[in-house]
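Enquirer: Each structure below appears as C-alpha cells.
Readers should treat all values here as calculations from the given coordinates under stated rules, not as data from a laboratory. Computed from a predicted model, the values in this text were never measured in an experiment.
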Structure P
Amino acid sequence: MTQAGPPRAPRRAVGRSARIAAQVLVLALVAASTTAFAVLHKRVEVNVDGTTVQVDAFGRTVADVLAAAHVSVGPDDVVAPAPSSPIAAGGLVVVRHGRELTVEIDGQKQQVWTTALTVGEAVEGLGLRDDVRLSASRSERLDARVLRVSTEKTIHLAVDGQVIDGVTTAATVRDALRDIGLVLDEGDQVSVPLDAAAVDGLVVMVTRAATSGQKVTEAVPFATQQIDDPTLISGTTVVRTPGRVGVRTTTYDVQVVGGVVVSRHQLSSVLTTPPVTQVVVKGTRPLPDPSVVAVAPGTAQALGKQLAASRGWGDNEFACLLQLWDGESGWRVNAQNVNSGAYGIPQALPGSKMASVGADWQTNPATQITWGLNYIAARYGTPCGAYSHKTASGWY
C-alpha cells in the first residue's frame, strides 16, 4: 500500500506566484534604472572660450559632460574643474583652449602659449606691469595679430651741451623723444634712427643744425623731486610723474655783410614751454622683521618658505611673502573671494589660471604657491616688491 504524500499546490497557483515574482523583479530593475537615470542625467553650463551653452549630459564627471558637448581638450588647455572631478546638475565647466601668441616686447619677438581671451588677460598672464603701452586696447579679444608691448624705460638724451634722463613707455625713438618733450628743428640730426626701437638705457645724441637765423630753440632740462612715501617698502622707487623737457626760444639781432654773419646780439630769451618736474616716490616703510618668519613644519607657510628659498629669496623676502599672503588668504588653499572670484593661497583671479602649473590647482598648496611665486617674480621682481605694491594700492 502506497502512503500518500503531502498535498500539492494547484498548478495554476504556482504559475501565478512565479509571474508575480518576475513582475516585482522587473519593477525593481526599472526603479533602479530610473534612479540611475536621474542621477546620471543633468543639465550643466559649459563656457568654452567665453561662450556659454547649456548641455544635457549623462555621466558623473566633467569629462563626461565635455564628451556629451563634443568639446575636445588637450594637455595645454585649461579645464575647471578638472576633467576627473565630479559635476552636479546646475554646475559650471570652464574651458580655455590654449594657442600660440606672438608678442613683441620692446622690439624683441617671442612666441608664448596662452589661454587668455583678451589683450588684458594676455598681458596679465605675461606678468607685465600695468603701465606698459600696448598696440591694442586691453578689452579687445586676442586675434592673429602681433601684440606689441612697450615697457617703461629710461632714455639718455645728449642735447644742447647737457644730458637729460627721460622716462618713457614709447616703442620707438621718435615717440620717446615726443614723450620726453624734446623738439627737433629742421636739420637736426640724431645718432639713432627715429623709427628704431626704444630700449632701456638707450643713449640718443642730438646734433643741432647750424643756424644763422634770428631765433634759436634749446631744450631746458627738468628738475627731479623726491617724495618719501611711508606706504611703500624701503628701497622701492616709483616714477609717479615722468619729467618733460621745456623749450627756450632765444631771439638775436643778426647783422650780415656780404652774406656772412658778422655779429649776433641776444635780444630776448623766453621760456616758451616750461619743463615738467619729474616726481619720484621713494618708499620708507621698514621691511617686515625677518625674525618672525619661523613657521610650523608641514604647513603651507613652511612649503612657501622652502619654495621661495629655492629661488634665492631669503628670510627678508619671505617675511614680505608671509605678510602678503596672510592678508590675501591666510594661506588657506581653498580661500575664495565671493565678490571677485579670486581663489587659493595667492588669490589668483580667476583661480583656473593656476592650472598652468598643475591640474590639482584647487587643492594642492605646492601648485598654488609655485604659480604665485611665478606671478610675483614676473610682475614685481620679488615678494617685497609685491608687498610694497599691495600696501600702497590695496592689491597686487
Structure Q
Amino acid sequence: MRKIKNITVIGLGLIGGSLALALKNINEDFVITGYDLDPQASNIAKYRKVIDRISDDLEDAVKDADLVIIATPVSQITQIITSIKNHLKKGTIVTDVGSAKEKIVKKANEILPPEVIFIGGHPMAGSENEGVLSANPELFRNAFYILTPTDSTITEPLVTLHTLLTKIGSKVITMSPKEHDRNVALISHLPHILSTNLVELVDDKQKELKNLFKLCAGGFRDMTRVATSNPKMWVDISLENREEIIKVIDEYISYLNNFKENLQRENQEFIKEHYLKAQKARINLPKFIEKDISQLYELRIAVPDKPGVLSEITLAISSSGINIEDISIFHSTEFSGGGILRILVQGEDAGLIAKREIEKIGYETKVKKVLGE
C-alpha cells in the first residue's frame, strides 16, 4: 500500500470538510492542505482545525500532495484537473466526490499525465446543512462510498484509497463509471427530479386551489424534502448525467402510463398488485446491520502485477451483491511476478459466492472463515 502523508482537499464545503476531519481522525500525522475560492471557507476550516494549512494557489496546494481530493461542484472538476495536471508529483492519487462519473473519469484520464493516478469517487452521504461549518467526521460512517476504477487502474493506489475510506467508516464498493451513473440516475437523480416537479405542479395549482399548500401533509412533505437542496448543484448534476437521467425519466413515464391505463380500465387487481409489490419492495430495502464477525471471510488471490487487476476482481465481487469490508495486498515468496490480494467479505455464504465470482474471471482463490470453521 502506498504511503500517504500530505493530503490536499480542493473545495472546503460539507463533503470536503467532512473528509478532511474524518481522515485527520484516523491519522493525526496526515498534513492536510485546504484550497477554496472562498477565503472565508478556508479561514473557517483552518480555525476549526479541519485543515492544517491554507493555500490560495492551486499549484502550491497540490505540489507536495500524495492524495488530492477534489470536492468541488461537478461542473468544476475537469477544470480543476486541467489546472493542476502539471503540478502533481509522480505517483499522486487524485480522486473526486462528484455524483456523476463516466464523463469525469474519461476526461481525467485523458488530461492527467500517466504517472498520476485518477480514481473516481462518490460518497453516498450528505446533510441538509451546507458549508464547512457543518463538516462532520462521522458523515461517512456506515455510508456507501463508491469508487469507479477502470481497466487501466493500477492495483496499489486503488488498495490505498479503498483502505483509507474503509478506515473512516465507509462501506466502500467499486463499480464501473457507467454502472455508477445508471444506478444514481435511478436512486438519486430521478427522485430529486420527481420531487421538484411535484412541488412545481402544486405551486402552480395553488393559484386556482387557494388552500392547497395549507393541506400538504406528511406524504407530500416526505416526498418533496429533497426539493430544498442546492439548485446550482442540481443543475450541474442534471446536465452532467443527462443521458442516463433521460433514460430513467422515459422508463418512469412508461410505468406511470401503465398505471394510468389500468386506472382508466378500473383494473382493481392490477392496482392492488402494484401497491402490494411496491410495499414489499420498500419494506425489504437493505437496512444497516451490526457486523457479525462470525460471518467474516478472508479471500486470498494470487494476482499479477499489471493495471486493471484489482478493478476486475472488485467489480466481480460487487456485481454479486457482496460488500468488501477490507482489502490489502502484499508480496509473497509463493507467487513471483505479482502479489497476494487479501479481501474480507461479510455475510453468510459471502466467502463462497465471492470465490466463485473471482474464479469465473480466471483467478485462483483461497477462502477461509476469519474465526475458523
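Enquirer: Relative contact order in percent (Cα under 8 Å, 6 or more apart) computed as 10: which structure among P, Q?
Expert: It was calculated from structure P.
Enquirer: One of P, Q was used to compute Kirkwood radius over Cα pairs in Å, and the answer was 27.1. Which one was it? Write out the running numbers ahead of the final one.
Expert: Numbers: P: 27.1; Q: 22.7.
Derived from the structure labelled P.
Enquirer: helix-only ellipticity at 222 nm (-39500 (n - 2.57) for each DSSP H run of 4 or more, over all residues; to 500) computed as -8000: which structure among P, Q? Please report the intermediate quantities before stating the final value.
Expert: Details: P: -8000; Q: -13000.
It must be structure P, since only it matches.
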